[in-house]
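Got some structures for you, see below.
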Structure I
Amino acid sequence: MKTCAKIASSLVLAACVSAAVGLESSIYIVNFDDIDRASSTVTGNVISSLVLNTGANGYKYESAKNAIEANSPLNKGTYLNRFDHNIVFRVFSKTQSIKDELGKLAQARVVVIVENLNSGSDETHFEVYGWDAGLEMTDFQAATTDGDGVVATVTLNSGDNAKESDLPKSFYSTSLATTRAALEALLPASSSSSESNG
């Protein structure tokens with residue numbers, strides 16, 4: 001059996017403080033090719049420093065409560081087992097700038113950082129989807145008959161031949177406050193984030 005496939009730790013799978021299912025109403029999106037991987041720091045499956053190439057920025061998409069979903073199902077392969085990383089977010093505002101950015105997103109390969117409502121641990125409060133191979137838009141629905149104020153529903157997925165080697169990595173740098181500051185530092189100086197809820 002390969003070393004990478006051997007389990008190596010005993011686990012306590014329940015605790016007095018449990019994780020709350022669900023995500024906060026905003027996500028951070030970074031172009032896959034804008035990440036300076038040589039300068040970023042990843043230890044095990046925890047990213048403690050995410051460095052972008054000179055001149056590059058990350059972007060913050062803000063939506064509504066319960067409007068963002070993420071999952072990472074097992075992709076059972078013939079030779080190797082991998083994981084699909086999936087993000088779904090809903091848009092509640094229609095402006096030309098939002099339409100333009102979503103049009104660009106349809107052609108992009110990105111990494112998405114989500115914030116859990118409460119993971120039970122500061123280390124796993126923020127998780128990174130698509131770190132290995134990036135995510136691509138695989139579905140876009142913008143039906144005028146959608147209810148509940150939904151203008152569009154966007155799905156970002158691992159590509160057919162671009163699965164992830166593991167579950168989403170954690171993003172954590174010494175404390176939750178420091179981690180939040182590191183995420184905000186990825187944004188453009190003007191902080192004109194792309195907002196999905198107007």
Structure II
Amino acid sequence: MNFPILQDVIERKQWETLIRTFLPVSVAVSYSFLEAMHIVNDLLKASSNEVAANGALSDVMRDYCVNLMSILKLKHPIQWEEDWKNEAYLGIICSFVYRDEEAFQHLKNAYNKVDDPPQSLLLAYISAGRAFDSFLSSKEVKRLSLRAVEKGVTYEAALRMAALARDEQDKDIAEYWDEKAEEAERKMLHTPTIVPNVLKDVFEEKNGCQYEN
């Protein structure tokens with residue numbers, strides 16, 4: 001039996017073989033930053049398709065993506081630092097596999113890189129900060145939530161405000177923002193999606209979602 005060749009496995013999109021046979025570092029040293037990030041994107045899409053059939057495999061695939069991106073961050077520091085969305089994207093993927101502390105730290109790093117964080121980053125940062133260990137205080141969550149909705153009443157921002165109102169046990173305000181969320185969804189008003197610049201060419205606009213520039 002011949003041992004699989006990395007390039008063949010990736011070209012054929014044999015993702016289960018990839019994660020069971022090759023370490024993430026093997027991908028990082030064999031491909032450029034651009035190529036490796038596209039492999040991350042392909043693997044993430046495959047993991048989403050795998051959720052219903054095999055949730056455990058899906059988690060392993062996503063965990064592989066986190067580990068690969070972490071290596072790329074170290075291997076290509078200049079390219080990594082050129083775009084804050086690289087760091088934010090890594091944090092978001094960490095949250096998919098419940099690596100909550102890492103998710104928060106990466107999103108905090110991204111937040112600190114931007115003088116005027118866009119709504120997408122504010123909401124992602126809040127989400128990570130409200131994880132099991134509550135990395136952000138309730139006061140900070142409120143401040144960031146208000147800052148996010150000031151940038152526009154999107155479906156996601158309205159849901160954040162509704163959640164904030166429920167945290168504060170204000171039923172009337174929560175219902176108000178629920179209605180705003182429904183209205184925004186009907187109008188397809190969504191917060192732009194955080195995707196690194198190197199993946200802009202494969203970004204798929206769905207249900208009114210747009211790319212975060």
Structure III
Amino acid sequence: MKRILLLGSFSFLFVSSVFADDDLQREYYGRVEVLEQKVKDLEAKISDLLALAENARQQEQKEQMQLEVNNLMKDKSDKDVIVELKNCINKKEFEKAIALADAFLDQRPSSIYCGMIMYYKGKCYLAQNNYESSATMFMDSYEKNKNGSKTPKALFLLAECFEKLNKPENRTVILKRIVKNYEGHRYAKKAAKALANSKKNAS
């Protein structure tokens with residue numbers, strides 16, 4: 001009888017211990033989940049703070065660049081601004097060059113050099129592989145001054161943009177326009193050669 005009672009007590013203690021362990025385990029996992037959620041919340045806050053800091057840094061850079069651009073535009077002739085613009089491009093400072101071009105076009109919209117400025121802005125976008133924006137600038141440059149010194153090259157680069165954008169019909173139209181409108185120019189010869197190569201590859 002005593003043996004049965006002892007076995008019964010042992011079984012009760014064992015079962016109680018198992019349930020107690022389950023309770024502890026549940027409590028442990030519950031605390032872990034709470035901690036994991038706190039870590040996620042903290043990571044989200046850190047990410048937001050980093051994004052805000054990056055935005056502030058970019059805004060500061062933009063303001064600094066605008067200040068530099070305004071200083072470059074001050075008391076300079078149109079030709080001097082073009083020299084500064086070309087210097088920026090040679091140094092691969094494309095964002096600064098674009099900002100300078102925008103400032104020129106905004107402040108001196110009636111300048112005879114607007115078409116050339118658009119051409120250089122198009123080159124900046126082309127260097128950044130932004131073919132859509134580049135194509136727009138080259139077309140604007142052409143429309144602004146169809147007889148500018150950079151116009152045939154602007155059109156040829158426009159044709160290259162259309163090739164990158166997988167618009168072969170547009171490319172062909174532009175190349176033919178160069179050949180027709182700028183006969184004798186070296187880019188007219190390049191356009192004619194490009195058209196001949198296209199026909200050869202198509203056949």
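Say we calculate distance in nm of label points 7 Å out along Cα→Cβ at positions 27 and 187 for every structure; which of I, II, III gives the highest result?
On the way: I: 1.7; II: 4.0; III: 8.0.
Comparing I, II, III by distance in nm of label points 7 Å out along Cα→Cβ at positions 27 and 187, the maximum is at III.
Rank structures I, II, III by relative contact order in percent (Cα under 8 Å, 6 or more apart) and report only the one at the top, that is, the highest.
On the way: I: 28; II: 15; III: 10.
The structure with the largest value is I.
Here FRET efficiency 1/(1 + (r/R0)^6) of positions 43 and 179 (r between Cβ atoms, R0 = 30 Å, to 0.05) has been calculated and equals 1.00, so which of I, II, III was it run on? Please report the intermediate quantities before stating the final value.
On the way: I: 1.00; II: 0.20; III: 0.00.
Only structure I yields this read-out.
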Legend entry - If helix-only ellipticity at 222 nm (-39500 (n - 2.57) for each DSSP H run of 4 or more, over all residues; to 500) is computed and equals -29500, the structure in I, II, III: III
Legend entry - Winner on distance in nm of label points 7 Å out along Cα→Cβ at positions 115 and 147 once structures I, II, III are ranked, highest first: I
Legend entry - Test item: Rg and Dmax of the Cα atoms in Å, for residues 67-138 alone calculated as 11.2, 34, pick one of I, II, III: III
Legend entry - Test item: Rg/Rh (Cα atoms, Kirkwood Rh) calculated as 1.01, pick one of I, II, III: II
Inset, instruction - Work out the source of 12.5 here, i.e. which of I, II, III gives that when mean count of other Cβ atoms within 10 Å over residues 35-42 is computed. - result: I
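No lab work stands behind these numbers, since they all come straight from the coordinates. In this text, all values refer to a predicted model and were calculated from it rather than measured experimentally. Cβ atoms are built from the backbone, for glycine too; each structure is taken alone.
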